[in-house]
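Engineer: There are structures below to look over.
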Structure 1
Amino acid sequence: MVTTINVHEAKTHLSRILDRVKAGETMILAKNGKPYAQLSPVEPPKPRELGFVKGELTDAFFEPMSEEELAEWYDGPVFPPEMDEPAS
C-alpha cells in the first residue's frame, strides 16, 4: 500500500513514518500536493560468501617482498599503462 504524506507531517512524525516503512509500507513525500520523493523499505544485504577465490594460497604468498618488488610497489605508477600505450 502506498501512502502520500506532506513534508510538514513527515518532519513532525519522521520516526513513526520510518517504522511504517521498515514494516513494509511505501510512502510518497509530497510538497504542495506534488510528489517529491518515495520512501520504501531497504532489502537487507545478502550474506557474503567467503572463499570465492578459486585455488589455494601457497606459503610464498605470505613471504616478505623482495627489495625490487617493494620499490615497484611504492615508487611505481598509480595506474598501470594501458595495453595500447607504450610504457614510459
Structure 2
Amino acid sequence: MNRILILFAYVLIGWLVAHNLGRTRRLGFAGSFLFCLLLSPFLGFLITMAWSMANPKGCKWCGNTYNEAEYCGICGKNDAGQIWEGHRKK
C-alpha cells in the first residue's frame, strides 16, 4: 500500500510540474513529464526551468525577440519604457 501511495505522489508531482511549467516552455508538457518520470520530479523541474519559453514576450523598444524577463537585457527597459536602475549603457 505504501509503494502505491509513493508512486502516486511521484506521478502527481511530475504531472504538476509538467502541467504548470512544461506547457509554457519549448520542452512542452510531454517532454517535461517524461523528464519528471525518468529522472525525478525535482530534476524534471530544474530541466524544465532551464528550457527557454515557448512564446517569450520580447522587447518592443530594441526588438530583442528572446527577452523573457521583466527588463530587457540589451536596452534595460521594461514594457512601460522605464530603464532598469542597474543597467549600464554600452
Structure 3
Amino acid sequence: MWQKFSTLLDKKMKKKGIANSLLASRVCYQALIASDGLFNPISFKDGTLLVGVSSSASAAALQLSKSQVIQKINHKLDQEIVKNIKIKVEN
C-alpha cells in the first residue's frame, strides 16, 4: 500500500523522538519572522512560546498585541499550534 511521504516522515520523526524539536524550531522561526524586531523567540513547548524582550516597555507593547502575534504565527504554520506567549525581559 502506498503512503504519502509526509505521513511516513511524520511517523519516523515521532519514532525517533525529534518531532517535538522540529515543531519547536518551526514555531520559533515563524515567531522570529513575525516579531518585527520586537522580541526574540527563546523556546516553544506545549503550546506556549517563550520570548525575550529588551525592556518592560517592549513587554507591555507585546502584551497588548499578543493575540495578533499568535494569530500571525499560527496563520504562517497553517495550524493552531501557539496558544500562549510568555514574555521575559532580558537585560
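Computed from the coordinates by the stated procedures, all read-outs in this text should not be read as laboratory data. Remember, it's a predicted structure, so these values are computed and weren't measured experimentally.
Engineer: With volume of the Cα convex hull per residue in Å³ derived from the coordinates and found to be 92, which of 1, 2, 3 does the value describe?
Structural biologist: Numbers: 1: 310; 2: 110; 3: 92.
Structure of origin is 3.
Engineer: Next up: Here helix-only ellipticity at 222 nm (-39500 (n - 2.57) for each DSSP H run of 4 or more, over all residues; to 500) was calculated and came to -14000; which of the structures 1, 2, 3 was it taken from?
Structural biologist: On the way: 1: -7500; 2: -14000; 3: -18500.
Going label by label, the one that fits is 2.
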